[in-house]
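What follows draws every value from the coordinates through simple rules; no lab data is involved. Just so it is clear, the structure is predicted and the values come from calculations on it, not from any experiment. Cβ atoms are built from the backbone, for glycine too; each structure is taken alone.
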Structure I
Amino acid sequence: DGSLLLGWTEFYACSGVDHGPARLSGKISNDGGRTWNKKYTLVENDGGRNVMEVNFLRLMNGNIALFYCQKNTESTDCRVMMRTSADEGKTWRDAKQLSPSNKYTGLTNGRAIRLRSGRILLEAWEGGFAYCIISDDDGKTWRDSQRIKPADGECYENACIELKDGRVMMLMRTGLGGQFKSISTDGGETWSDPELTQLTGSAAPVSISRVPKTGDLLAVWTHNPGSTKRNPLTSALSKDEGETWSNFRNIEEAAEDAWAYPAVTWTGNDALLTYFNYKGGLSLKIKKIPVEWFYQ
């Protein structure tokens, strides 16, 4: 019906530390993201620590898939879970587990994609390696892709996008100076050796999307080369499918503040950007940015 569903990790008993108690909450917008209805619970906290990292994807049968993490310990048991909704996110069916119980497997907000072939790629990471959880039957069954990491270190929260020629590009968070890139020529099954991109900055994840109006790629990430601070929050454009980046612009910048974990949803020619603001404890922010702003 054109409405928007927003989902986020709501820390309800602390200031937002990674392992604090949290549920998944939602809101609906009927006016393109300008205003939002009353908050409601998507998934109550059924983990030993919390539930977090919301990803939505429309399935071919019209249902909505919700992917998230069920965190049971701080470092040894974090599970990727999937639920589906047949009533536009009002209620959710029982969860299906997509990763092992004895490993710490993570996701990132707003990252699940469907390729033109119909294949679903759910970006995940575990043990310093990035990979995708793959489904070719609209979420009924799943398998893991090849796992990769940079030669000189580990990688974490990743993001994928299908390129115009059918290849898939993965960008991944590292502590090695910025976002690393890997390319798949077989729909996310196998990946090239990761290499550093122009998207330099602190150890925090990137959001990658395609600009509907121009077909260019938009990256949003924390861009502060040589620093561990998550400041500023920056956008950049690629007009050659991720080979080079230009039009660097700061979306947020302040000396004593921090922002991270961006996700972009396009509504017409506007980018709806969600991200965390760290000042005074974690808080969710939403900013509506016209496409022209990124090109100025």
Structure II
Amino acid sequence: MVAQQLVNGLMLGAIYMMVAVSFTLFFGCLNFLNFSVPALFMLGGFLTWAFVQMGMPWVVAVLGALAVAAVASLIVERLTWRIQRGGPPLIPLVSSLGFLILFENLVLVRWGSDARSIPSPFGDANIRIGEVVLGVPQLACLVVAIGLVFGLQFLLARSKLGRGIRSVAESPETATILGVEVNKVVPRLFLLAGLFCALAGVMFSLSYQLVSPFMGDQVALKGLAAMVLGGMGSVWGAVIGGLVIGLIEIFAISALSADHVSVVVYGLLLAVLIVRPTGLFGDAGLGQQKL
């Protein structure tokens, strides 16, 4: 029983981890809390369902949903960060919240507010190891999420884009003096973080076979908590925070009930922040290259 809950917690935590990493890329590099993240998550999952309903193969549907989410993320960059970065820091934050409401309501107007069931391409396939049952969709999502995080680490540490992101995280002004094209790096960062978040939405729809226009709100709130728990600006902190919150949620449901999940999760978050206000890995930000 404990082993099964442990596996379920890690699989759920993989989704929170992806969302937390997306928040971390925005905040760690730009000091920008992007409230459009829940909408990007929703677009990834909901549009996958919509495209499958149109008769598209699953692979095409996923790629189409990711493409729309990527464009949406670039629109947010252009109309929030790009044109408002010289003003008060709260303006881009509020503008991104406006995009969250806009994207959710566009989907709401087109498809309604009802939750929709989405058939999994894996069916009900599962793998049994002793008494532990591993759902193939959840297992695939966990493996993909871990692979993507390691790929992100490699990109940040070894690629030209990664060096540019770290330079901008240290200081956009200094990065410009050193020849980094900030106006090219930032859109690519939005694209990367937006795809991470949309992929988390696809993973959620694959794992739980349910989508709705507001599916991103609660998940993104847990992802935000994971980022804060791990340490704002730390990619590995976001990874650990996401997995920890996934485990806590599953064990809380098992030991107590679903009604107590939020109390346990956010109560633990507050307790950790009282003891360590910077989070578990708060000194390991993007600019410090401690990924």
>> Out of I, II, which has the highest value for distance in nm of label points 7 Å out along Cα→Cβ at positions 149 and 245?
In response: I
>> Comparing mean count of other Cβ atoms within 10 Å over residues 157-164 across I, II, which structure shows the greatest value?
In response: I
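Kindly point out which one of I, II the value 36 was derived from, the read-out being relative contact order in percent (Cα under 8 Å, 6 or more apart).
Values: I: 9; II: 36.
It must be structure II, since only it matches.
From which structure (I, II) was helix-only ellipticity at 222 nm (-39500 (n - 2.57) for each DSSP H run of 4 or more, over all residues; to 500) calculated, if the value obtained is -500?
Working: I: -500; II: -24000.
Of the options listed, only I reproduces it.
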> So FRET efficiency 1/(1 + (r/R0)^6) of positions 85 and 173 (r between Cβ atoms, R0 = 25 Å, to 0.05), computed for just one structure, reads 0.30; which one of I, II is that?
Replying inline: I
